[in-house]
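See the structures that follow.
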Structure P
């Protein structure tokens, strides 16, 4: 897998790296980018084999919200069939390991997690990356990860877990911090198999009867913004965990999705001033992505393939950012003038920022400047 394969002609200052499930977790945790969710009963096998979506690098087959309870057995069998077919295609040489996206399964609850896991065979584990745990909290979290560790030992393979923080005890202020610190304590005990922390802003919004309009970002919904702030505060401190941004609900497929001619604008200034660029659905997504990135979210849950280019594209690093980050990491201490002589780089305070940014540069590549984002999106 490599990001931005939807735009093979784009010239990077530094090319994005190749990765797969066996990539070191220190970099793999940054690699998920646009993680596309779909119902577990949807047959997606041919789309993977035939590379229908060349930008797709991570996906989740869902047994929970996207799947009714009566459809779970059919979804489980469909997912097993997908893993079996991918394994066979890999063994026959029809596809390579680099052709297989990071595949996860969003389980319904601990019982369904155990049931589905009993259906897995060693050849299936080779072509899957892990599990998503919904409504993750201090009551179910330890059981999820304890069983996941057992699976790792059983198969002698790396199988990752990704908790989804979306519980009402996190939504409500009086229980939030105790719950978040309890969740972090659980994750710290299983750090080697925690790939990513994910958040469920739709569930949080539902607690308050709120829903962001296409004209708003999730940061405009104040109750949800406060929850996300506290999640970032607890899990991103000291670079402990990579946290993925919440899903954007709006899309307009195959209608005015690309520029006929690239506009000569500052993408960030235009979007934050709410000047039209593509269409309301895409502009809203890009506006939220800019704020996700500014606040420390890396990657995003997506529900439509038209979102992939934008989510992964915005994570590319500009040459100026990259040069600043390298300067910080390669300097012993103090304060120095940036390479472009337009800002100060404080070595100690900017060190964690620089580490994260260089990791993103490895995974998503380095582009010339902010104008290059429009060209990268437009592949």
Structure Q
């Protein structure tokens, strides 16, 4: 195998955007692939694999000699690790590979073994103990592509049959996830007619566990306080059989614009997207919602399978700010829950300081004393094979 110059230049460009401009790797990769329609499946696979491998194992590559100021040096090591022919390019002539190949058994620092920044390694191991190494190992593996059948339009079994019979796309049902279908191959479904008709969405299996955990019913009034682009919002709409109302709030116009597109495609008629001013005072219409879902902004550590750059772009001071933001969102939106209603707090993080510790803090506040913890889920990647998630369900006392 060999690496072609045009692909190499794109990989270096993607790495620079992701690591210098804090852009999401998946979005930048798909943008480049969409721009270069002449690429075949092997070219697309090379772009994805090289980018994600380098982002997952960035500090190991630096241990081998890659320079943070020279993205070609990371790519040089990646080519060597694939045992491909090394092109005779000027960019590949300066690297000293005296430590290659890397012997992981010789590594003393778990931050190198786990390919995690030292500050985060210390934090994670302190909070999770022996589970941290297992979780890091799982999060350093590629994510599966999971579909969620949109029950507003189609049952999962019928969707599975259509994908197989009409498009020769193989999927498998997942235990414990009634709407989920896992792809059995590297299919590109963004332009598939069934996707364009709203028959399915792309959603991690553990993310799909949040909708049923909310225990919604048709006709309920729901506040989705941090709706984002609406993955969980749309699942709630389907579980409610398009009846009732979901007030989907977010402070980001771009995310709500995407949500509106998805709502239209999914034929979800019970979703009301609202742009929220982040400086808006506390909920001025209290005690109205049957359910309040807070899919809180978080470190995103549980999504490293699909977003490996997050661990390099996240800083300790940012995590501290996120923890404070989570508390403010809990206090502000909990007042909307009616007596007997339920507050659901969710993160895609596995760090207890963003999860159970936040719930314990909330229950100790004056507002939180009106609630009791009814149930919680800790979904580890190493136990489930999917993204890491936390969810807590609290009930407002009558």
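Here are a few things to note about the model shown:
- When mean projected area of the Cα convex hull in nm², for residues 147-346 alone is calculated for each of P, Q, the greatest value falls to P.
- Per FRET efficiency 1/(1 + (r/R0)^6) of positions 59 and 187 (r between Cβ atoms, R0 = 35 Å, to 0.05), the highest-valued of structures P, Q: P
- Looking at relative contact order in percent (Cα under 8 Å, 6 or more apart) for structures P, Q, the greatest value goes to P.
- Origin of the derived value 2.5 (distance in nm of label points 7 Å out along Cα→Cβ at positions 19 and 43; candidates P, Q): Q
- Read-out semi-axes √(5λ) of the Cα gyration tensor in Å, computed value 31, 25, 22, structure in P, Q: P
Since every read-out is calculated from the coordinates, none of them should be taken as a lab result. As the structure is a prediction and not an experimental result, all values here were calculated from the model. Cβ atoms are built from the backbone, for glycine too; each structure is taken alone.
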